[in-house]
Structure I
């Protein structure tokens with residue numbers, strides 16, 4: 001025997017839904033236990049509890065992000081595509097890519 005505590009409103013609403021699905025609370029609970037025993041997990045995803053960050057952690061994260069270097073806009077490779085920069089860096093120039101630099 002399994003005993004569960006819930007409001008009478010929840011029990012009545014649940015029983016109505018279960019009846020519309022062609023089952024009852026006993027069959028649903030037995031099915032739930034069968035699933036848990038067989039799969040060693042719940043038949044639904046539990047939502048992980050979100051952790052609240054302290055104001056100190058938020059400030060540290062903001063400082064970290066603000067400290068990340070800005071994108072380079074000058075220098076030899078600044079305006080090249082990645083493909084062009086690779087060719088330039090490796091010094092490889094073929095007939096197929098000679099015209100698209």
Structure II
């Protein structure tokens with residue numbers, strides 16, 4: 001389902017972006033099919049730029065924010081809980097001395 005972006009004036013190739021967005025939206029990568037997510041938005045930016053798409057007047061605040069978000073170190077709940085337990089054990093050990 002190809003549709004024109006509401007504000008296609010900021011994209012150099014709005015039709016290309018919409019085709020990529022429709023494909024990503026239908027996939028299950030990053031969220032359920034038909035469900036939008038920050039991860040799908042990140043995939044859209046990556047694939048749009050890889051396919052030669054760009055931005056008129058440079059990236060907007062949303063694109064800059066998404067780029068910053070993508071560079072941050074993220075972890076799973078399991079990784080977070082493992083680190084928390086390790087920190088608690090180290091603190092308990094230090095206090096017992």
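Any read-out appearing in this document is the output of simple, stated calculations on the displayed coordinates, not a laboratory observation. Note that this is a predicted model, so its numbers are computed, not measured. Cβ atoms are built from the backbone, for glycine too; each structure is taken alone.
So helix-only ellipticity at 222 nm (-39500 (n - 2.57) for each DSSP H run of 4 or more, over all residues; to 500), computed for just one structure, reads -19000; which one of I, II is that? Working shown, then result.
Working: I: -15500; II: -19000.
Attributed to the structure labelled II.
Of structures I, II, which gives 21.5 when Kirkwood radius over Cα pairs in Å is computed from the coordinates? It must be structure I, since only it matches. Ranked by distance in nm of label points 7 Å out along Cα→Cβ at positions 48 and 80, structures I, II are led by I, which has the greatest value.
Set I, II, criterion distance in nm of label points 7 Å out along Cα→Cβ at positions 16 and 88: the highest-scoring structure is I.
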